[in-house]
Structure 1
Amino acid sequence: MPSFPDVSVVIVSFNTRELLRECLQTLYRESRDVTLETIVVDNGSRDGSAGMVAAEFPSVRVIASQANLGFAAANNLGFAIATGRYVVLLNSDAFVKSGALRLSVDHMDRHPRVGLGGARLIGRDGSWQPSARMFPSCLNELLTISGLSTRYPRSRFFGRVDRTCVDPLIDIPTDWVPGAYSIIRREVLEQVGYFDEVFFLYYEEVDLCRRIKAAGYEVWYWPDITVVHLGGESSKTVKHLQLSQTGMQLTLWRMRSRLLYYRKHHGARGAWLAMAVENWWTWLRLVRNAASRSTERRANVRSLQTTIKIIREAWADTRGGATSPPRPW
């Protein structure tokens with residue numbers, strides 16, 4: 001092998017031992033045409049993930065944290081020891097298809113102004129997942145929570161958030177790509193800095209893509225790179241927090257990170273507007289459902305009341321997006 005591998009693959013794991021095993025098996029089976037090093041950062045798992053990797057994949061470098069550091073901080077540990085020309089983020093519940101790493105390296109080699117590239121994410125059944133997205137804004141938040149983006153996915157206006165109005169098989173520049181899989185130019189990562197650790201979970205990849213674009217580089221979506229992604233597997237192991245109904249996201253953590261993101265990039269007013277949009281919309285739904293004769297809608301009132309409570313809690317926890325709560329969240 002050369003002194004510097006083509007790719008350093010960084011995988012953060014939290015209680016996903018069986019999926020992590022499958023992720024690593026798939027990675028080595030489908031990536032024989034690139035030189036790579038693999039780094040697994042175990043985020044305080046209780047299921048023996050770190051021991052499994054050490055026993056079954058001796059070539060993998062394992063960093064075993066005693067506590068859950070969060071997605072951003074854990075990846076940063078991997079970034080710090082990575083030696084590859086490119087760094088690939090790969091979720092433990094994501095499985096690369098044949099040629100994915102080779103295509104990723106080839107694209108980056110041919111396009112030196114691209115700082116970060118993403119793949120076409122699909123489910124095990126081949127269903128498409130949002131893979132090229134617009135930066136958050138209050139308008140985009142409203143389009144999402146109102147359901148208009150889902151109802152009119154082919155509309156250039158309503159389908160803009162997840163770019164559902166664009167053929168998913170066409171290469172396009174985009175604002176950001178999900179952290180389930182992305183390839184990052186090493187020198188760009190060193191230039192703009194690693195993940196911002198104020199984000200414990202969610203929005204860290206949005207923030208990184210924003211900084212990469214601000215530095216004059218591009219972010220691209222390449223659909224010929226295919227990655228199977230399950231999504232939300234680590235979140236399923238956290239039982240004491242309410243999960244959102246879309247994508248198994250942890251509602252409280254998502255709201256905290258969103259406030260931190262808006263405060264960082266849009267100031268105090270932007271953070272307040274982001275909170276207000278979701279709060280007002282939830283109140284409107286609450287009033288409508290409480291007055292409805294539909295048993296199903298009336299049964300949803302308690303869930304909406306809980307959401308309003310969590311919005312207020314996230315605002316208090318972050319002081320309006322000004323500070324990140326102590327880790328682990």
Structure 2
Amino acid sequence: MTLSNDDVIRVNDLEKRFGLFVAVDKISFSVKKGEIFGFLGSNGSGKSTTIRMLCGIISPTSGRGVVAGHDILREPEEIKQSIGYMSQKFSLYEDLNPYENLRFYLGVYSVPPAQWEERIAWVLDMTRLQDVSRRLTRDLPPGWRQRLALGCALLHRPDILFLDEPTSGVDPISRRRFWDLIYELSEKEITVFVTTHNMDEAEYCDRIALIYRGELIALGTPRALKTELMQEEVLEIQCEHPQEAIEGIEAMAGIKEVALFGKGLHVVTEESQAAASAIGILLRGKGYRIERIEKIDPSLEDVFVSLIEARDRAEAPQQGVFR
């Protein structure tokens with residue numbers, strides 16, 4: 001399998017089984033040079049299993065893949081030397097300071113010693129950790145430790161960077177600063193492949209692949225997913241007692257999904273104008289004060305929930321046959 005001039009990752013019918021359990025179910029996609037590619041799914045959907053296959057950490061059960069010009073089945077060690085990988089769990093040495101961690105990973109990546117000081121200075125400047133380079137890593141805030149882990153993954157200057165849930169457990173400000181770093185890397189034509197279950201983070205990506213129960217259920221830009229794949233319409237409702245209102249709205253004809261969204265509700269419906277009128281009558285009948293009922297553009301979360309609901313509805317009759 002060959003890559004196009006712009007593709008640095010390509011997989012075809014990639015599958016991973018653990019006994020009878022199918023963790024990744026024959027997925028296919030490609031990623032272009034310099035792209036920020038988001039792999040979006042809930043916990044247990046197959047995101048981490050996919051990224052580990054692409055990084056040469058585990059072998060696929062079947063299918064084919066090429067990463068940085070290397071075959072994932074025949075050349076896993078070559079892939080490891082060509083990429084940067086940041087795992088979901090913090091994996092640096094907390095009893096070392098950032099400078100010492102960087103020195104250690106320079107040796108792991110076999111970077112020539114003559115380049116060590118220049119690489120360390122480059123990473124500390126990029127991650128803005130110069131002032132804490134001699135503090136123990138365990139004493140750094142979580143967001144700073146994540147930036148250090150990212151810097152260690154970049155020491156050998158890979159063309160492709162794999163990030164597995166990189167901002168899990170960090171505060172919103174640290175998450176935003178981390179993504180500023182990702183944008184800087186993309187501008188330098190470093191390809192970033194990032195797994196996340198955070199819908200807000202997915203908006204930052206150039207393209208997104210949605211994975212559910214090991215299957216790739218959608219692929220495209222955030223805008224395309226929201227405008228082309230969402231067949232239903234979405235209402236945003238701001239009212240008193242939104243949680244209590246859910247049950248009554250769910251029972252109405254034409255309503256596909258109702259979910260708490262911030263302080264209000266998002267309602268997925270077949271026809272928004274008729275639903276808005278009926279919901280207004282229902283809520284006023286219960287004595288709930290209504291601030292707003294209006295049609296809105298769907299969020300990525302709305303799209304993801306809608307696609308999952310459609311997939312589950314399609315599978316339900318088939319499952320019933322085998323009971």
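No value in this document is a laboratory result; all are computed from the given coordinates. A quick note: this is a predicted structure, and the numbers were derived from the prediction, not measured. Cβ atoms are built from the backbone, for glycine too; each structure is taken alone.
Computing distance in nm of label points 7 Å out along Cα→Cβ at positions 88 and 152 gives 4.0 for which of 1, 2? Computing distance in nm of label points 7 Å out along Cα→Cβ at positions 88 and 152 on every structure in 1, 2 gives 4.0 only for 1.
Work out which structure the value 4.3 belongs to, where distance in nm of label points 7 Å out along Cα→Cβ at positions 56 and 256 was derived from one of 1, 2. Walk me through the numbers on the way to the answer.
Numbers: 1: 3.1; 2: 4.3.
Of the structures listed, the value fits 2.
With distance in nm of label points 7 Å out along Cα→Cβ at positions 104 and 264 computed per structure, which member of 1, 2 shows the largest figure? Before the final figure, lay out each step's value.
Working: 1: 2.2; 2: 5.0.
Between 1, 2, the highest calculated value is found for 2.
If distance in nm of label points 7 Å out along Cα→Cβ at positions 48 and 192 is calculated from each of 1, 2, which structure is the one that comes out at 2.2? Attributed to the structure labelled 2. From which structure (1, 2) was FRET efficiency 1/(1 + (r/R0)^6) of positions 80 and 208 (r between Cβ atoms, R0 = 25 Å, to 0.05) calculated, if the value obtained is 0.95? This figure was derived from 1. Out of 1, 2, which one gives 20.6 for Kirkwood radius over Cα pairs in Å as computed from the coordinates? Attributed to the structure labelled 1.
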